[in-house]
Structure I
Amino acid sequence: MTPPPATQQQSAAPEVLARCRDLVRPALAQAVRRLHPWHAEMAAFSLGWSAADGSPAPGSQGKGLRQALTLLSAEAAGAPAENAVVGAVAVELIHVFSLLHDDIMDGDETRRQRATVWKAYGTGPAILAGDALFALAVQTLADSPGKYSATAVRHLAATLTDLVRGQADDLLFESRPWNGPQAVQPHEYRRMTEHKTGALLGCATGLGAVLAGAPAPTVDALTQAGRHLGMAFQAVDDLLGIWGDPEITGKPVHSDLRRLKKTYPVLSALATDQPAAQQLATLLATGNPLDATDIQHAAELIEEAGGRTATLTEAHHHLDNARHSLESVPLTPAALDEILTLLPFLIDRTR
C-alpha cells in the first residue's frame, strides 16, 4: 500500500477532521445536555464550545482526532460512519474527563490559550465534572441500541483500566530520581505511554470496528494501529512540551522542563553516554526549580545529547507500526486512505 504524498495528506486532513466533527457534534451535544447543568457548562467550556461565563465561543473546538478515528475505523471495516457515532461520543467524553483530571494532577493552568477547567471553576467542581463525564461515557455506550453495545462497553472498560494504570505510573515517575539504578528508563516511559495515551486512541479505532460488526482480527488490528498512533501523538506532545511555540500551544515556553516533567526527550537524552547527558543529569538532579537560564540550557543539552532526534524517531517508528497493523487486514480503501491522511498530521502538528 502506497500512501498519498505527504503534502496531499496534510491538505486533506483538516477536511477529514471537519467532516467527522460535523457528524459527531449533534450527538455529543445531546449527550452533554444529559449532565447536571453545572457539569454540562464545564464540559462545554472544556470542549471549546463556550467561555467560562457560558457565552458561545465558536471556532475554539479541538481537532477531534479521536472521534474521527472512530468513524473512519467503522468505515474501514465496511459500515457507515453513523454506526459508530455513539462510540465517537463515548471516546470524546472519556478524553475530556482525562483532560480535566490530568490538568489538576499536573497543575496546568492553561490549555488552548485559556484557563483550564479547574482554574476557571475550582478544583472540586472540575473533579466532579470529570467523574460525571466518565459515567456518561459508559452510560452512552450501554444505552445504545444494537447487538454490539455490550462488546463496546467491555472495550471501553478495558481502556479505562489501561488509562488509569498509565496515569498512576506517570505520577509515580515524578518521585523517582533522574539518575542511578532507580531512574526512569525510556522503555518504562514507553510502556506508560502505551497505557495512558495509546489506549485511548486504540479504543477509538477499536470501537469503530466493534460497532461496525467487524471480525475479531480486524478489531484487534485497528485497535493496535490506534495504540501506535497514540504513542506517536504522545511523542510529538513531548517535543511540543519543550520546543513548542507558546503562541500556538497556549503553554509557556519549555513548559515541561519548568515542571521538571520526565518525558521521552529528557529520558532518551539521559540514557546516552554523551557528555551533554552527564551535564543534563547534574543540572536536573539538584531537585531545585530551574530559572530561565537553566531551562534554556537544559533544552540545549537535551538536543545535543540526541533527545529531540530520538523522540522524532520514536514517533515515526510508531507511525510505521500503525501502517503495518492497518495493512494486516482487509479494509475499505477509501476509508483507509482517509486514516492514512491523518498520519502526517500527527507528526507535523504544532499544538
Structure II
Amino acid sequence: MSEPLTPEQLRSLTPLNVLSEQQWRELRSQLVPQPLLAGQLLFRRGDQARLTCYLLAGELQLQDAEGRAQRVQAGSEISCHPLSPGLPRLHDARAVSDVSVLMIDSATLDRLLTWRLAHQDLLLALQQSGVDVEWLERLLENPLFAKVPPANVQSMLARLQKIELAAGSQIIEEGATGDCCYFLESGRAEVIRGAGSEHQVLAELEVGACFGEEALLADRPRNATVTMVEAGSVLRLDRQDFFALLKAPVVAEVSLGEGARLLTQGAQWLDVRLLEEYEKAHAPQALHMPLQLLRLKARLLERSRTYLCYCDSGKRSSSAVFLLSQLGYSVYALRGGLDVLPAVQRDALLCESGAGYLARSGGRTERSR
C-alpha cells in the first residue's frame, strides 16, 4: 500500500501548501497516491464528483468539448494545481502513460482552507499588535479551534490571564471547585487522578492544550490534578468567557432525529455514563467510554467515524464532545441528554442491557462477555 505524501511533497501543491501540519494530519487518509493505467479515464467532461485531483507522476491529457487537447506532465507548473477544478468538469482527463494521482474530498479541503485563511488574517493583525504569534499558531493547530470563529479567538486572547509557574506547581487540584479553564503556553504538565501510590497519570499536556474545562461543562468538582512537570506558563480563562467564546461553537448538539440520520450514515453511539448505568440500559451497539476514562480510551476510536455522545443530563456528553473535539474527532452530543426525551423515545433508544460493546485497537468493536 502506498504511503501518504510527505510534507515536502505537499508544499509543492496549491492550495494544499497553505494548510498547517495539523491539517495535513487530518487529511492523512486522503493523501495516499492512487495509480491509473495508460488509457484509463480519471474523470469525464460534465463530471460532478466533488474531488480535487492532482497529477503526481506520469502524463495526462485534458480534452475540452471542442476537441482541444492539452498534455500535462507531472512536475510541471500546471501539475502543481488541481486538474480541471471547476464543476461540472470542462475536460475529459485520460492517462497517456501509467500515472499516479491524488484525489481529495473538495468539501473537506474547502473547510480547512477557509479556517486557515481566516486565521491567517487574524495572526497577521495580532503580529502587528505585538502578540506572540508563534505560540498562538501552535494553539490554533489544536483541532478544537477548527470550530471556533476567528472573532471568538480574538476576544478570548484579550481576556486570558497569564500565570508563570515553577516545576512542581499545582494548577488544578482534584475535588476543587472549577471556576475557569487553562491553556498551556509553555512547559509541560501532567494530568493525574488519585494520590500517593494510588495515583494514575492520565495524560501529559502539550503546549496549546486546553484543560480544566470538564468541571465547567459538567458543573462538578475537578476530576483530576494538573501539575507542571517543568517550569512554564499557563493562560487562565474565566468560566463565563469559556461558555460564551468556546463552548457555544465547539460543542455541537443533535436531536434524536438528527442522530438517527447520522447513524444511517455510519455514526455510532458513545455512552459516557458509569458502567452501572450502561449495563442497566444502553443504545444499540453503543460503545461504553465513561467520561473519567475518555482521555485514556479515545485512541481506540476511529478517526474516520462520527460519534454521538449521550448521558442523562447532557453535561457529561458535552464534556466528552469538548475533549474529543480537541483530539480531532467528529462528535456530537445528544441535545439535553436522555432526561428530555419522552418515556417512549427513551425506552426505544435504551433497548439493550447487560454487558455491551467495547472499542479495541485498530478500530474494532466487540461485545464484552
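Here, each number is a calculation from the coordinates, and none is a lab measurement. Keep in mind it's a predicted model, so treat the numbers as computed, not measured. Cβ atoms are built from the backbone, for glycine too; each structure is taken alone.
Assuming 3.9 is distance in nm of label points 7 Å out along Cα→Cβ at positions 13 and 285 as calculated from a single structure, say which of I, II it is. This value belongs to structure I. Can you spot which of I, II the value 0.05 was calculated from, given it is FRET efficiency 1/(1 + (r/R0)^6) of positions 101 and 189 (r between Cβ atoms, R0 = 25 Å, to 0.05)? Checking each candidate, the match is II.
Computing Rg and Dmax of the Cα atoms in Å across structures I, II gives 20.0, 60 for structure I.
Between structures I, II, the greatest calculated value of relative contact order in percent (Cα under 8 Å, 6 or more apart) is seen in I. For the read-out FRET efficiency 1/(1 + (r/R0)^6) of positions 77 and 165 (r between Cβ atoms, R0 = 30 Å, to 0.05), a value of 0.05 was computed from one structure; give its label from I, II. Answer for the origin of the read-out: II.
Between structures I, II, the greatest calculated value of mean count of other Cβ atoms within 10 Å over residues 85-92 is seen in I. When FRET efficiency 1/(1 + (r/R0)^6) of positions 109 and 253 (r between Cβ atoms, R0 = 25 Å, to 0.05) is computed across structures I, II, the figure 0.45 traces back to II. Work out which structure the value 0.7 belongs to, where distance in nm of label points 7 Å out along Cα→Cβ at positions 309 and 333 was derived from one of I, II. Traced to structure II. Sorting I, II by percent of Cα pairs over 20 Å apart, for residues 29-92 alone from high to low puts I first, with the largest value. Of structures I, II, which gives 3.4 when distance in nm of label points 7 Å out along Cα→Cβ at positions 229 and 317 is computed from the coordinates? Value 3.4 for distance in nm of label points 7 Å out along Cα→Cβ at positions 229 and 317 corresponds to II out of I, II. Which of I, II yields -7500 for helix-only ellipticity at 222 nm (-39500 (n - 2.57) for each DSSP H run of 4 or more, over all residues; to 500), as computed? Value -7500 for helix-only ellipticity at 222 nm (-39500 (n - 2.57) for each DSSP H run of 4 or more, over all residues; to 500) corresponds to II out of I, II.
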